[in-house]
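Coordinate-derived values only; no laboratory data. Model, not experiment: these values are computed from the prediction. Cβ atoms are built from the backbone, for glycine too; each structure is taken alone.
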Structure P
Amino acid sequence: MGPVVWQATQWPATEFLTVTKQEHNNLVKGIINGCTDAEPFSIQYEIEVTPEWKVSSFHIRRDGLQPTALKLTTDLNGHWFDKDGNHIEAFDDCTDIDISLTPFTNTLPIRRLTFEQGERKLLQMLYIKLPEFELQKLTQYYTKMEDRLYLYENGDSGFSAELPIDENGIVKDYPGIFTRIY
């Protein structure tokens, strides 16, 4: 699979993403460059996923005026741990992550789960709001509308969007928020 590039449509930002198949996992790397509230940022993230598309760890780093970093790992059974190995109970039962500034993380449950057409699934997500690095546990729903179209619903805010995916299961566009340009 080649690189993917998205353009944000509500603020000035672009993302360059690669997915590399390794011996025992897939390594996802994204670089998001942009500006929010007149402050420039460059955010790099790495997500390690199993061949079944379960997140095993992620590392997010922000460069710029206020550098920040976050690294969490999971035991693949819904338990998350900080960089020092401390269990973070607040995120128990979260299998997937949702990083706010990228459409890629919507790909994770779509690739990991098996859906019948019209089937709706409830998920507990570890949500990372960037560039603030605020962590929350959110309820989200995914419904398979067609072979390459899923409905995303945020159970907490009521926001929803229809997400088309490509032949690799990667989100193509996030209507009104991100447009895939490569």
Structure Q
Amino acid sequence: MLLIVAVDVPFQIWQHHDKLKMSRQEVKQEGKELEGNPEVKNRIRQLQRQAARKRMMAAVPAADVIVTNPSHYAVALAYQSGMGAPKLLAKGMGELALKIREVGAENGVPMVEAAPLARALYRHVDFDQEIPAALYAAVAEVLAYVYQLHSWRAEGGSYPLPPRDISVPVELVPEALNG
């Protein structure tokens, strides 16, 4: 009798633990229940990105300037007196950058080519956020040109020269950060 008990008890314990284990399918199902279905989460993220892109594109006509890196980056900025600092209204890379430039051109938004500044703004400033203090001087150069351009359009005179070699702090230039 003791021999049977000595064999049966460990077997019963092993069998009980084996029953408690979950199959792969049960583990997957529990993960979906706890964390949500990955397909649904991906779809929600996709819809959120589309909504953000739509809001950005709607804000482009209100921009004072679009800072570009010839064709890869475009960043739309706005500044009005009373604002703490210029605000980023839209930013894009690749196709989205081209779309920002297109919408800006349709609405008469001036464009300034300043590659290091465009890349720094794209990397360090989020949608609907003020630019960092380290970029105030560079953005002020661009905005000064835009205001001179508006003045030239209204009053005539000599055409303002676009800013050249805009200085961007090295710690904000993406190429310098990468190596």
Source structure (of P, Q) for mean projected area of the Cα convex hull in nm², for residues 6-109 alone, computed value 7.2: P
If distance in nm of label points 7 Å out along Cα→Cβ at positions 118 and 134 is computed and equals 2.1, the structure in P, Q: Q
Read-out Cα Rg over 2.2 N^0.38 Å, for residues 62-101 alone, computed value 1.19, structure in P, Q: Q
Given 5.7 for distance in nm of label points 7 Å out along Cα→Cβ at positions 30 and 70, calculated: source structure among P, Q: Q
Value 3.6, calculated as distance in nm of label points 7 Å out along Cα→Cβ at positions 46 and 166, assigned to which of P, Q: Q
If distance in nm of label points 7 Å out along Cα→Cβ at positions 54 and 158 is computed and equals 3.6, the structure in P, Q: P
With mean count of other Cβ atoms within 10 Å over residues 38-45 derived as 10.4, matching label from P, Q: Q
Label whose coordinates, when semi-axes √(5λ) of the Cα gyration tensor in Å is calculated, return 60, 18, 13 (choices P, Q): Q
Answer label among P, Q for the case where distance in nm of label points 7 Å out along Cα→Cβ at positions 94 and 142, calculated from the coordinates, equals 2.2: Q
Comparison of P, Q - label where FRET efficiency 1/(1 + (r/R0)^6) of positions 78 and 150 (r between Cβ atoms, R0 = 25 Å, to 0.05) is highest: Q
Value -18000, calculated as helix-only ellipticity at 222 nm (-39500 (n - 2.57) for each DSSP H run of 4 or more, over all residues; to 500), assigned to which of P, Q: Q
